[in-house]
Structures are given as C-alpha cells and as structure tokens.
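Multiple structures are listed underneath, in structure tokens.
All of the numbers you see were taken from the coordinates with simple rules; none came from a lab. These numbers were taken from a predicted model, which means no experiment stands behind them. Cβ atoms are built from the backbone, for glycine too; each structure is taken alone.
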Structure P
Amino acid sequence: MNVVLDTNVIVSGIIKPDGSPAKLLNMVVNGTLTINADTRILSEYGRVLNSPKFSFPETLITQLLHYISSESKLVTPDPFLLPVKDPSDLPFIEIAVQEDIPLITGNIKHFEDIENIRLYSPTRFLEKFGL
C-alpha cells in the first residue's frame, strides 16, 4: 500500500519501538507499505534524523535513509497553491493529494484544513486498515 509518512512518524518509530509509528516503520521495511516521496521529503528525513537533537546512532540512520531512498516510490507532484501553516508540510500534502494516498502524521492539526486529503494518525491508520 502506498502512503506518505510525515517525518515525525519515522522519528517516533525510532524513539518508541513499541508504538504505532514503529509498527508503520516496520511495515515499510517489510514491504507492506511503500513510502511515496520526492527529493524534498527525502532531504527532510535526512536533516531531521541526523539532527543532534535526537542523537540517533549514525549507522542506524544511514541504513534507514538508504533503505527509504532506494525503496520509496519517487513522485514529482504538481505544486499545491493553498497557504499552509508550515511550508515544510507542502511536499507531503502535494504527494498525498495528487496520488490520492493516505498521509500519516502525528501532527493532524497541521493538515486539517486541506481538502481532498486522506489524513490519519498512526494509530488511526492501523485501525482503519486492520494492519
């Protein structure tokens, strides 16, 4: 199943290995879910995961980013012309709307005003799709 994963889901999946975000991350690794992304999203994943704020092991991040980059479906979305609360959210919105696939995020409020978006928290996504 194709999805757009907000960066916070990946971070949460690493921090809390028994939570819903970790289940989603495991589903990406085992091929049940395919991340749809563009270069902006992949860059954000790298920037955030390599942030000193988290102090994740370098080898873990390198392997995870390599896997995500090689296994993601790369998409070139059309520009989204509506104003958004956080401009860094635009790539996630553009791909989710254009591809008509779920956007999974821990920051639902950032995306609530966007029309035609299939928006889920990690827990809600797992409940909805019985995964």
Structure Q
Amino acid sequence: MSKGLITILLLVVSNVFMTFAWYGNLKLTELKINTDWPLILIIVTSWGLALFEYAFMIPANRIGSQINGGPFSLMELKIIQECVSLLVFTIIVATVFKGEPIRWNHIVSFGCIVLAVFFAFLKR
C-alpha cells in the first residue's frame, strides 16, 4: 500500500476519534447519559478520546510528510487533513446526529474545500 493511501486512512481514523472527542459529549447529553457529569469529567473523557486521535494523526503526518520520504508537503498534509476532517464530520453528523440537517450551503461549502485541495496540489 502506498504511503499516500496509508496517510489518508490514518487521517480518517484519527478524525473519527477527533469528532467523537469534540462532539460525542453532545450526543451523550442528547441521550441523557452525561447530564449530571461535571464539566471536568466531560473534558477528561474527551481528552482520553483525543489521545487515540493523536495515536493515528502523528503516524499519518510522519508517513505522509516529504520530510520523512512521504509524498506530501506540510501544506498538502494540512489541507488533506482539513478535507478529511470535514468529510468524516459530515458522515458522523448525518448518521449519529440525525436531527442535524445537511443543507445545500453546507454542500457548497464542502465543495469549496475540495476545490482548495485541488488548487493546493496544482504545480506551478
């Protein structure tokens, strides 16, 4: 498997953990699971999930970076990560947070980010 594909797969896994670390507490509140939890417990739980995010993000960046022989510049890595992040977030919102609608302007916004990836990879 190519370093580029491995990098993207690791970024996808990392962003799944990131999305649940950042927004999973809202789903737990919606399900009335953590309504009595103190904020510090919610923060520590989110940090625990974020640890797994980093466990996948750091290797993705190391494998994918041209500095370590990977195919991507730092700018390309960051732009790919942001695009993956929004894609993963959108899928999780559509499947887990079903009451949150995805509107046409969200799709257009995502399209603009995909265009950003396209332009980032254009060679001069």
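If semi-axes √(5λ) of the Cα gyration tensor in Å computes to 30, 20, 10, which of P, Q did it come from?
Values: P: 21, 17, 14; Q: 30, 20, 10.
Traced to structure Q.
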Problem - If FRET efficiency 1/(1 + (r/R0)^6) of positions 65 and 105 (r between Cβ atoms, R0 = 35 Å, to 0.05) is computed and equals 0.95, the structure in P, Q - result: P
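Name the one structure among P, Q that FRET efficiency 1/(1 + (r/R0)^6) of positions 1 and 41 (r between Cβ atoms, R0 = 25 Å, to 0.05) of 0.90 was derived from. Intermediate results must be reported in sequence, preceding the final value.
On the way: P: 0.90; Q: 0.05.
Considering all the candidates, the number was obtained from P.
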Practice task
Work out which structure the value -26500 belongs to, where helix-only ellipticity at 222 nm (-39500 (n - 2.57) for each DSSP H run of 4 or more, over all residues; to 500) was derived from one of P, Q.
Solution key: Q
Handout entry: Among P, Q, structure where distance in nm of label points 7 Å out along Cα→Cβ at positions 17 and 97 as derived comes to 2.1
Key = Q
